[in-house]
Each structure stands twice: as structure tokens, then as C-alpha cells.
Structure P
Amino acid sequence: MFGLLDKNTAILLLSNLAVLAALFGIGRYLKKRSSVDIDAETVRSFSRNMMAWMVVCVVLALGLMVGTIVTVIFFWFVSFWAQREFVTLTPTKPSDHRTLFFLILVFPIAQYVLEGMGAYDLYSIVIPVYGTLFIGARIAFANDPDEFLERTAKLQFGLLICVYALSHAPALLTLDMLMTWDSIDGQWVEWMGAKAGLLLYLVVIVQISDMTHFIADRTVGRHVIAPKVNEFKSWEGLMTAIVVSAIVGLLIQMFLPVTPFQLYGAAVMAIIISVMASSGSMTMCAIKRDRGIARHGGLVQSRGVLDRIASLCFAAPIYFHVTRFFLEVDSIQEINIANEQLDVVFQIGSLTGFWT
């Protein structure tokens, strides 16, 4: 249809933008109301969240309409900005500045270039292996052993979260052939959908999870998960986010099948995304509390890009690897082999009376 978008992904994208715009409008309306029942800061925060997600979705849509390379470049830019904020959030020593050059420019560029080439065997290890070893060695050669472990840990975590983890989102576009289950014929077949649907599904579910968590925490939240980390995030909010995400994920796959998952598979993947998104948000809150600040940065509406992508950073790697492990194949021959193995399982089951 347009670039990487097919009909279903385009409809999902437009629907998502329409919902975000409507929610933003509701937030603006509530902001103007002089009601004592509505906390002004909560309404402002809600409106900022909606505006931020709209900006992200619009830019992502433009990238997907052009192609994979532009989308990868967009995520590289977000990683660059996020890592820059992370370094500001966790100050480093002058002796670490040369190391930062490699962490902010060299390794991220290498990660996304290899990813754009589809070189999974390389981009899956360049940061967790070579980046980790490089950080320790480079700081040691700087002849400044003070707080060595703390400094290396901060830089390594920032590189892993802001670059490596986030890079798994556009990596979905570089997956090889995917298979899906044909319930009519009862066998595995090649999935013919657009890979952009996988990425868009991830982004939409992360949005749904974050928004639901935010609203439920402030309406039905009673039992705070970790009050020293975040005084609002509750177990009720977490469970509500998981349930709503699963329902939305199932409905998306039912009416706009943009992924190779079956209905139950889409619901399970939505649950995984929601749990990891909440984990990412809590982790970022813990980092900010450790640094003694509540908010930071100023990419969108006075909120940092780290606040926006923390959920996505934690959800993307798990979502990517689960999809790749269960559904990616190299050729049609692998799908045929999977069907043959399935036939053998059915035959054994029939012979043993396990099923009839």
C-alpha cells in the first residue's frame, strides 16, 4: 500500500492515531474544567503522554511509509537521544569521555547498520559481548580506578537499554520468512503479511499497557507495588494493564490480523509485552529515584525520551526473540519439515489413543 504498510497495518495505524487524538482531546477538555474531583497534575501528565505517543506514531508512520532503512535510522536517532539523556542522568568522570565517544556514536551506529543489513549473528552480540568488554578495558586504560565497577556498570546498562534493547523493535522488520498456522487446512504455511504489522502491534500494545496502567493506578489502585520507587504504580494497575492489553491484542488479531499469531497467541504476546513494559517503566523510576530526581529531559512536552521508551525498551527484545524462536524459518522446506513432524505426532497420538 505505502512502503512497508499493507491495508491492515495502515488501518491499525490510523485507528491508533485517532484514539490517541481523541484521548488527548479529552485530556485538554478535563484540563479546562475547574473541578476539584480531577487532579490537575494528573490531567497534565495524561495529556503529555498522549501527545508524546502521537509524535512517536506519526514519525514511525512516516518511516514505515518510506522503508526499512528510514525506520532503522529513526530508532537510531531515538537511541542516540536516549543514551545522551542517560549519560546526563548518571554523570560520568572526565576520564570516561573518550569511552563515551564509542558508546554514543561507534557502537550504536554499528548496531543499527548491521541490523539494517539483517546480520543477526553480528548485531545480536556486538554490544552485549564486544561493547561490554570494551567498556571495562577502555576505562581501565584511562588510568582512573576510582569507582571503576560503578562507572562501568552505568555505562554498560545505558548502552544495553538505550541502544541494544531498543534496536530489537526495528529488527522485527528484518526477520526472515515467518510461518503461521492455517486452522482450515491444519498445517503451517508461510505468513504473507507485512513485517510492519509486527512492529506496529508491539508499539500499540505498549501504548495500551502504559495508558491503562496510568489510569488504573489513579482510579482503582490501592496496593502500591514499590512505594519507594513509584508512589502510584499499583498491583491493581498492573493486572488491569495486563488484562486490557490481552483483550486489545486479541481483538486486533481478530479484526485486523497484522501478525502471524493465532488469537490465543496474540493474547499471550500482549500479556508478555504488558508485563515487560511495566517492568521497564518501574526500572526507569528506580533509576530516577536513585539519582534523586522525579523527571528529566525535554524531548516531548517537557518529558524525557527515556520516560517514553523505557517500556518499549524492555518489551521489544522479549517480543522479538519469542517471535523469532517460534515462527521464523529460512525456507519453505523448513515449513514442510514442521508439517511432516506434526503429522508424525498426530499419527502417534492416534495409535496410542491419546486423541481420536
Structure Q
Amino acid sequence: MKVLQLISSGGMFGAENMLLALSLALRRDACRVSVAVFGDRREPHLEIAQACRESGLEVVTIPCRGRWDGDAVRTLSKWIGESGAEVLHCHGYKADIFGGMASRGLRIARISTCHNWPDRRWLMRAYAALDRRMLRRFDFIGTPSRQVARILSRSGIAERKIVQIGNGIDTCRFGAGSRQSRTQPVIGFAGRLVEAKGGAVLLEAAAAVLREQPSARFVFAGDGPCRKEWEELAQRHGIASNVVFLGTRRDMPAVYSSFDALALPSDEEAMPMCVLEAMAAGVPVVATAVGSVPELIEDQVNGILIPPRRPDALSRAIVRLLGDGEWARKLGENGRRCVEQNYSSTRMSAQYRELYDRALTRM
């Protein structure tokens, strides 16, 4: 089976990491996989393209002038038509919209994975609404989140097309390294720096944690439109010397190994890859009970669940983890076991292969 994977963003965040893990697992399952990434001239982040090439995948970059580019649609249509592919699998609003238009009239199964729409800027909300309209034309939509599935259903997409498939990762990649020894405790955040991810809540909690653990550091791995705002917020809280913004990193297994805990105080989530990756690395996780996070984390067993927008609850959880190393280690071990058993890339690949087969039988 020849599968084309098409993704909107060129960074290395949740959807991009999921696409890479899925593509490699499909290849191990004897599929031929090609990856297309939009090369946006405004923000030419092509980290995922480079990561795919380094992994031996066929990669093509589609030049794109912005959020809409008719030439990019025509280029994509030509590539799809000449590829001999049986399945087009899209990730992200631009991939859905451009891929849906470019594949019109072509004999190819159309699949999308809807991760979430976390960017709350009005323009991005408009694109999200357009995305959901385009998805009505797809054969199937996979999503890791019941909440996203409900949004899709309310948007007029037939329920028979919506399939919940959990994200998966290569557990060996994130569990192979040893934890780094250090004297300063490190609390990490990983993901896009957007409002819905709760960075402002984490920084408020950090100020409280540092009153009890003044040597602690808070490390943000990722980039996004809120970076400058959060850097300024750290200054206002008087904790800037204890807060580090790493930007986008491609060595995330090493980054996770430097964390004593991962904090994800999001307002909304689908199934966050950073939680799966941290758990696979044996890092205890504190996260808000939103989206599919409660499906991943059993509170006090393999992680800690807190309510959203509660910096006091977040700071208490972090202080407890830093003060009880044995309990933190047990949570990390249980988290890794959970991911190994339920959220491997091999399992995810098998579920998407089944979805591809179902779409092809309907053509």
C-alpha cells in the first residue's frame, strides 16, 4: 500500500511527532510512505521534513505563499496524481483544506487525523471552522479525543466517518536514555507556546514552587506566538532567572531525560504527545484533566490530574513530586508501563491500516 502523509506545519510538535511515528511504523508494516510538508515562505519551519529525511522517508516540500495559495494546491494535485498512492492522510487544517481540494477527481482514499484546534486567535478559529466543513468530503476522520469527535459530529460530519484512534509513540526512542543526575530540580513543559496550553498558569505556579524550592528551574521546550508574552510574565513574577525557554528542539528524548517532572496545565487537549513521550521516558506528569488526558493518566497511580486554571493545585502537585522522590519514581515507572502496553506506534499503525483498508473497500 502506498500512503501519502500531508502535514500543515513544518515544526516538531504533537501532530508532527505523531506523523513521524506513524510513518515509520507503517514502513515497518511494509507500506510505502511519502511525506509532503508545506514550506510556508512566511515561517519556513521544516524541522519535520528534515527529521523524516533523516529517518529515510521520501519527503517533498510544497512551496506555499501563505494560508492560501492556489499554486500550492495545483502542485500538490500534480504530486498526488503522479505518486500512484492509494491513500492520502492529512494532518492539520491546511493539509485538510489543500489536500481535499487537490485530490478532487482523483481516485484516492482520503483520511484525516484531527488532533485539535488549540490556537484561539480569531483567524485560526475561522480556519478551524473551514477545516471541519472540508472534512465532510473525507472518507474517514481519525481523532485521539472523544471531545474532538463530538465537535466533528456537531459540525455535520457523519458519525460513521469518525473513528477514535489513540496516538502512539516509539517507546524505545524515549525510554533508551538514562535519567540525568543534577542538583537543581527541573520541571518541564513541552509543546506549542499558545494560550490554551496554560503557560501563564504554569508560571504563576512556578512562583509559588520557588518559594519552597528556590533552586528549581522551569524549562519550556517549544515555540509559538505566546513566547514573548510568557517571557515577560516570568519577569513580572520575578522568576526569570529560574525560567528557560529552549525554543524548538529535535532532541526531545534528551530533553525529557533532563526533567524531574512534566507539567501540562492546558485548558483543552486531544491526546497530547508530550504526555505520552514523558511517560515513556519515565518522567512523572502533572496535567489537567481535559480531553483524553484522563484516559492516559490514572490520578496518583501513573501521574497527577489537576483541574484547569488552578495554579495553586499545580504548585502543590509539583512540590509534592519534588519532595517525595520515591513516589515520583513510582509514578514514572507506572506511566512508562502504561504507554508500552497501550500507546505504541505499532498499535497505532495497525489501527490506521485498518482504517485505510475500510476506505479503499468503499471506492
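Quick note: the coordinates plus some simple rules give every number you see, no bench work behind them. Just so it is clear, the model here is predicted, and its values are computed rather than measured. Cβ atoms are built from the backbone, for glycine too; each structure is taken alone.
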For mean count of other Cβ atoms within 10 Å over residues 65-72, the calculated result is 13.9, so let me know which of P, Q that is. Q
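Given a computed value of 16.7 for mean projected area of the Cα convex hull in nm², which structure among P, Q does it belong to? Provide the component values of the computation, followed by the final result.
Details: P: 21.1; Q: 16.7.
Of the structures listed, the value fits Q.
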Parent structure of the calculated result 5.1, given that distance in nm of label points 7 Å out along Cα→Cβ at positions 41 and 185 is the read-out and P, Q the choices: Q
Computed -22500 for helix-only ellipticity at 222 nm (-39500 (n - 2.57) for each DSSP H run of 4 or more, over all residues; to 500) - originating structure among P, Q: P
Between P, Q, which one scores greatest on mean count of other Cβ atoms within 10 Å over residues 281-288? Q
